[in-house]
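No value in this document is a laboratory result; all are computed from the given coordinates. Model, not experiment: these values are computed from the prediction. Cβ atoms are built from the backbone, for glycine too; each structure is taken alone.
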Structure I
Amino acid sequence: MAEIVNVGLIGYGTVGKGTAEVLLKNKNLIFENTGIDIRLKTVADLAIDTANPDELLSLCEVVTNNAEDILNDQDIDIVVELIGGYTFAKDFIISALNKKKHVVSANKALFAMYGTEIYQAAELNNVSVCFEGAVGGGIPVLRVIKEDLAGNNINEIFGIINGTANYILSKMEKEGKEFEEVLKVAQELGYAEADPTFDIEGIDSAHKIAILASMAFNTLIPFEKIYVEGITSIKQIDIEFAKKLDCKIKLLAIAKKHENDLEVRVHPTMVPDVELMAQVDGVFNAVEIIGDMSDKTMHYGRGAGGKPTGSAVAGDVISIARDIAAGCTKRTPILGFKKDYTYYYPIKDIKDIKSAFYLRFSVVDEPGTLAMIAGVLAKYNISISEAIQTDERAPGEAVNMVFMTHKALARKIYDAIEEIDKSDVMRDKTVAIRVKELV
């Protein structure tokens, strides 16, 4: 007789519907692959009445507007939380864990901010918590780190992990439009929220890299220590200069492990065209993981959407169901390592990180300007690898000068910019974008 595993789903929005579709429409396929009868028994949503009649809901035993109906059902083995946010989602998850139920979620903000409390509750109750859909949407990446790369010291992670930001930058490159115009189109098409702050300011990417880095480096990452810079200051002129430099501008989430500390940061980055990461277009995401034995692996796919993210959520459900059937729940640690959930490494200040930089100066076109900028950079031991100037203008008019530097300490770059920006020849603040080194 087949093992029966009952699932309760809290939240029937875009991802909730995608998850239900995977579990219900592919129910027979899942049984063929696992030999387990995974039943979506109950779906709860405050607006469930407005979702009826729905083909998917008709395949469930119970639909309700009260999440407690799921939490109090002793027959439900796995609770799937897909309402998002902090307060209610956290309460539901902790309650489910305390009732000895396994939990699956796609709530990246919750785990980035309050993961420790959830992990400790799961450990105390000897149940599993999985959240594959929280980072890469439909891209399997957390399980790759926890299991497939468990024999590696992971040294670096680079990710394009926000589809909205990547869509905007891709459109700016292809259509020659400014940020504000492309953002408006993205909102009209549903690729950006009415309030896009988390996406365009890099906060969503920071939530995700906090989770990735925690798993990769066997430590917890304090979210407030992550350097976060969004894409709102990127101008079309910078996109055009990037093309001349054989680069593309991407919002990268970066994590690197050193002997005694870590880098964890999110910011716009010049990515050379020869890198696969530069070819990640539109709403697609990619995560590059560098291990000491595996070397570089790339994981690419749709980073959002009901069905892709629902696929990742369903994958977590199936993984837990397999453990239940095998009688070995919690086979894999929540974060992939058998250590206390605490902070083992300090996070390096962004000013103390070395990288190459793209520097764009908006200056008055007059004799001595180039020499002045080069002199200040030399004063701070910043070496120039390449220089570009826009077409000549009449004396006194503003022009753009671009310098690509060799690797330099960010603190020295900032100090040089501060001094240069005080000059009378400057017509706007200097734009500084880090450059990804080839790996």
Structure II
Amino acid sequence: MAESLADTMVAAYRHSALVEQSRAVLRAADEDVATAVAALRPVLQWAASHSVSKPEDSSSSRSSSLSLGMEMTLYDWGRSQIAIDAAKEQVLATRQALVGVEQDIILAATISFFDVRSALEQVALMENSVRVIGQERQAARDRFEVGEITVTDVAQADAQLAASRAQLVAAQGDLEIARENYMAATGRQPGTLAAPPPLPTLPANVDAARAVAQRNHPSVLQAQRSAAAAELGIAAARAERNPTLSGSVAAQVQRGLTQGLGGGLGEYRTQRGLSAGVNLSQTLYAGGRLSASLRKAMANRDQARATLLNVSRQVSQEVGTAWANINVARAQISAIDEQISAAQQAYDGVREEATLGARTTLDVLDAEQALLEARADKITAEANLQLAHYQLLAAMGLLTVEHLNLGIPTYDPSQYYNAVRNAPASSRQGESLDRVLRAIGRD
């Protein structure tokens, strides 16, 4: 069965290592949320020690201790919550980056699909040209044998045939390159490619397309989330000046042995203790570090805002460029159709006149070359028209598996996030995380 454009897109979506890399980056960003949440939870630690001491002219002693302690931030005036919110914004930004990568992968597959089809059509066209010019060359030789034309006419036919063969070789080389690009995009060699589907429906005008792009393009949405995270960075820098209230609980067991000067053993002594306390602290001066952190956060905020503005302009430009390419390709196809019709009439006429001796062999070959170039130009223009439509979809942020209705299961970033956002270590949440990881491995 012939491979459709949708089959090519699906293969690229499932094959791409870059998509897998971006998904791993997103899972790492999800863990940043878990890390920020964990900062509000108690920290439980144990410690064991053993020591031997023998002062000069004194008895030696041995001591062993085991302690278990827990410390927890009770209140930090919003610092930890700001860190959690900033990590969530970064997760949302990274999700949009993943969508952008998926769009790039699908667009690359689309380009490779149309490149292979165009290359195949070019090869077929050149093969037909070699055949036709070969017939013209044989006819020229026959006419030379009967004295109707000179050896110069035969040499011109030979030269044109050699040029057509060179063009055929070049077209075959372009086809091999297109197949390699298809292999890189989809992970497999192209088989028989089906005709492209109907062209996607376009918005009413370029302004409507730009509006869709500003709402949906993953680069714009990513920049918006990054700008929101940068705003939270300023709040976090200011919160560093706030006090921190923490509490601690500790239990300790210590056992010691004292040895006398005469070598006699002393007796073991065991001490047990339990302690608890609270601590309130605040940094009053840090050598200018806190002020520098705040200024840096403000600069990062300004950078994020400028990036958002620049990305918005770039996306608008991409939409306008794709829209113009569509109009240009349509106009080219219409003009080339007229050119082909005229070139065909000219070729038929020149060939007929040549049989009557009113035209030379060179005239026939020139007419054939003009017709060939017009047909080759139409192949290129039709491929450009198809591709420009999908470039416009990508510029609007709509070249996705969901919008294209490719009908395959897609990667759900919320599954892993929901499994780790509360920083599970074990229990049911840990088991849920294990299931998600196994599912990712199967995909």
For 6.5 (distance in nm of label points 7 Å out along Cα→Cβ at positions 181 and 285, calculated) the corresponding structure among I, II: II
Out of I, II, which one gives -0.74 for log10 I(q)/I(0) by the Debye sum over Cα atoms at q = 0.10 Å⁻¹ as computed from the coordinates? I
Which structure, out of I, II, was mean projected area of the Cα convex hull in nm², for residues 237-324 alone derived from, given a value of 8.8? I
Have a look at I, II and say which one yields -10500 for helix-only ellipticity at 222 nm (-39500 (n - 2.57) for each DSSP H run of 4 or more, over all residues; to 500), as calculated. I
Among I, II, considering only relative contact order in percent (Cα under 8 Å, 6 or more apart), which has the greatest calculated value? II
From I, II, which structure was Cα Rg over 2.2 N^0.38 Å, for residues 5-140 alone = 1.00 calculated on? I
